[in-house]
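Asks: Listed after this line are the structures, all set down as C-alpha cells.
Read-outs: derived from the displayed coordinates by stated rules, not from any lab. Being a predicted model, the structure only gives us computed values, none of them experimental. Cβ atoms are built from the backbone, for glycine too; each structure is taken alone.
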Structure I
C-alpha cells in the first residue's frame, strides 16, 4: 500500500469512516460467534495502521505484521501493539503452530501469490486455529479504487473458498457482505469505468472520503446490520467477502 494511504488511514480514516466501522462490527460479530478464545496469541497479518488491533485484543494477546515503518509507528503509538517487520508472502518471523487466530483483513488481494500468503497463515496457526479473511468482491466492480489501492484482483465466493482450500484450510465458511449498498456501489463503479476517459483520476488520493456525519451514521448502521443476516445464512452477493476457516 502507498505511503499516503497509510497516512490517511492512520490519521483517522480507519477509526471514523463508516465503511471501516461497519466492517469492524461485522468482523466482531463473526469472531464472537465462531472463535473461542483460550489465551492463545492472535496475529494480524498486514495490519496496516492498526484499525483492527483494539478489537482483536478481546480475543488474545495481539501481534501485528506489516512491512511499512510508518504503519508500525501508528500501531505502537495509537494501540500499544508491537508490529513485526515482514512482507507477505515471505516467511513470518513467528514460530510454527503458535497462534490461535490469524487475521488477514483486506490483505491478500494486494499480493500476487495469495495462496502462499494463506499458507503462511496456516503455518503459524496451531491445529484447530482459525483464520479470518476479508477481501473485495466481484471482479466486474474493478475501478479506480482498486488501482489506487494496488489490488491484484477482486474475488468471487468460489475463488476465495478455493484459495483457502488450496492453502490447506478446512471448514471454510464464506459470505458476501456490503450487501444492502451493493446496487449503489455497482452503479457508481460502472459509471467510473465508463467515464474515466473524460477525467483521468488522480492516483495520489484515496476515494474513501469522510461523509457528512449523519450520512455516515446511516451508512454504517445499514452495513453493520448485515451481521444479523450473516448469522442465519451466507449473503448471495455484495461488494466484499468475509470468510473463516480452520487448520485441521
Structure II
C-alpha cells in the first residue's frame, strides 16, 4: 500500500469542472483525490471522468460541504484526511529564501502530516519566502487542511463566519489541538473572487464585514483585530502569537521547540 493512500483527499468544488486545477495537480502526483460536488453537477463530472462524491443538496455553501466531508470521514473511520481548495495553480519549496516550483512539495507536506499526527497546513506563496522558521505551531488552517480525525471527532464547523479561521481557533483553543504550518512548503491560489465559479463567490464580499465583526465578538480583541482591505471589505488579523502563548499557559508548560515557536 502506498503510504499516501492513508490520507483521503477531498476537494469541495462548484462551477469549475472544466478547469479543476488542484485535482489535476494531485492526480499527476499519483494521488486519488475526490471532488465533492453538488447533485446538479453529477452528470458533467461523470462525463469528464472525475472521481467524486455527491452532497445531499445543491447551493448550501462551503461550510455545509466541509461539514459533510467531516461527517463522512468520521462515519468511514478515516484517520487522516485533507480538504483542499479547488483552485491551487502550483506548489513548491523555499530554499535559501528562493521559491522552487515543484508540486511534489505536497507529498513532502503529507509526509509531515503522517509523522506529526496532528492538524496542519502549508503556507501561501507570497509569504513563504520570508519565513525564518520552516515550521510554526498553533496557527490557522487555510486552503490546505490536513485533519487528523481522532482529534476532531466532535467538531462541527460553524456556519456564517470566516470558517477556516474560526475552525482553527476552535480546535486549538477548545479542543487542545496543536496545529502546524509548514512555512517552506507553499501553495499558490488566486485572490478571492478572481476565478469564476466557487461555492460562495456570490455572497462572500457581501458578508465579509459582518463575519469579521462576529469573529471579534466571539474570540475577543486580544485575538482578533479588524482591518480594511483595499476592496473595501473588513477582514481580520489574528494574533497567533497570543493564541500560542495562551495555549501554552493553558497546558501549564512550554512545549518543546520542534524547530518552531
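Asks: Work out the source of 2.8 here, i.e. which of I, II gives that when distance in nm of label points 7 Å out along Cα→Cβ at positions 6 and 230 is computed.
Replies: The read-out comes from structure I.
Asks: If we compute distance in nm of label points 7 Å out along Cα→Cβ at positions 54 and 86 for structures I, II, which one ends up with the highest value?
Replies: Biggest value here belongs to I.
Asks: Taking 2.6 as the value of distance in nm of label points 7 Å out along Cα→Cβ at positions 102 and 126 derived from one of the structures shown (I, II), identify that structure.
Replies: Attributed to the structure labelled II.
Asks: Further, regarding this structure: Using the calculated result 14.9 for mean count of other Cβ atoms within 10 Å over residues 38-45, pick out the matching structure from I, II.
Replies: II
Asks: Continuing with this model, one more query. State the single structure among I, II that was used to calculate helix-only ellipticity at 222 nm (-39500 (n - 2.57) for each DSSP H run of 4 or more, over all residues; to 500), giving -9000.
Replies: II
Asks: One of I, II was used to calculate Kirkwood radius over Cα pairs in Å, giving 19.0; which?
Replies: Computed on structure II.
Asks: To which of I, II does the computed value 20 (relative contact order in percent (Cα under 8 Å, 6 or more apart)) belong?
Replies: It was calculated from structure II.
Asks: Which of I, II yields 3.7 for distance in nm of label points 7 Å out along Cα→Cβ at positions 14 and 222, as computed?
Replies: II
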